[in-house]
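Engineer: Each structure below is given as structure tokens.
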Structure P
Amino acid sequence: MTSYENQTPPPPTNSGDDNSLALLVHLSGIILGFIVPLIVWLVNKDNPNKAFLNDQSKEALNFHINVIVASIVLSIIGGILTAVTFGLGAFVFIPLMVVFGIAVAVFLIIAGLAAQKGEYYRYPFIIRLIK
């Protein structure tokens, strides 16, 4: 028996294809929302060789679920504020939604760049519903 047989195998490394696909999973949210992360996660969730891609797909999917919920809540609050102030709330609500959209795009780009490097990225300020 050689000494190599007694050692545990090294952890699998991420392939360049997985890194590129993880980049696309994150960046696709700018246009397509949660559809691409959901499809990639469902296709790869049972494949142990795709652990990095599976993790990043779940992270992107969790982020998009949080963005959808936050958008709905902000829209309800903005609608109530606009109704109560006879339209003046729109001057607060519209810039707030623009800032929110820019922040979402920035987080998606940061996550995509980290995934391209093979780094496990975690979005801040989200609730992870899919574990």
Structure Q
Amino acid sequence: MWLIINIILILVIIAMFAYPYINKFRIKSVAKIVDNADFAEQIVGGQLIDLRESSAFRIIHILGARNLPFSQFDQSISAIRKDKAVLLYEDAKPVFAIRAALKLKKAGYTNIVILKTGIKGWHGKTKKGA
């Protein structure tokens, strides 16, 4: 009995340590996570998508971005062209952007780029609203 419990505990511990590495590899196979300079280069000719809620988008967003909040992303995927690069960003660390990239990859999109620092670390042009 104790042997089975110990084996299960060891497997759980191994899984806890292995998951971040497996997830990192999975993300790299789906999208490129880039810094400001690389992201700025890709904006020309790409589809720039802000995944934040519309209230945050109205306050400030990267110039040229359109707002597709992650909460409504599944309904909005059809509005994104497959023949152009899809550039995703959110507030800071890309959590929803990674999940959106996984959904896009599953839907057949191939050129997906994520801004590593989000809008909080963006140094390029922005548009401020009210």
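Engineer: Given 3.6 as the derived value for distance in nm of label points 7 Å out along Cα→Cβ at positions 19 and 99, which of the supplied structures P, Q does it correspond to?
Structural biologist: P
Engineer: One of P, Q was used to calculate helix-only ellipticity at 222 nm (-39500 (n - 2.57) for each DSSP H run of 4 or more, over all residues; to 500), giving -13500; which?
Structural biologist: Q
Engineer: Can you tell which of P, Q yields 1.8 when distance in nm of label points 7 Å out along Cα→Cβ at positions 51 and 67 is derived from it?
Structural biologist: Going through each structure in turn, the value belongs to Q.
Engineer: Next up: Which one of P, Q has volume of the Cα convex hull per residue in Å³, as calculated from the coordinates, equal to 114?
Structural biologist: P
None of the figures in this text is laboratory data; all of them are computed from the coordinates on show. Computed from a predicted model, the values in this text were never measured in an experiment. Cβ atoms are built from the backbone, for glycine too; each structure is taken alone.
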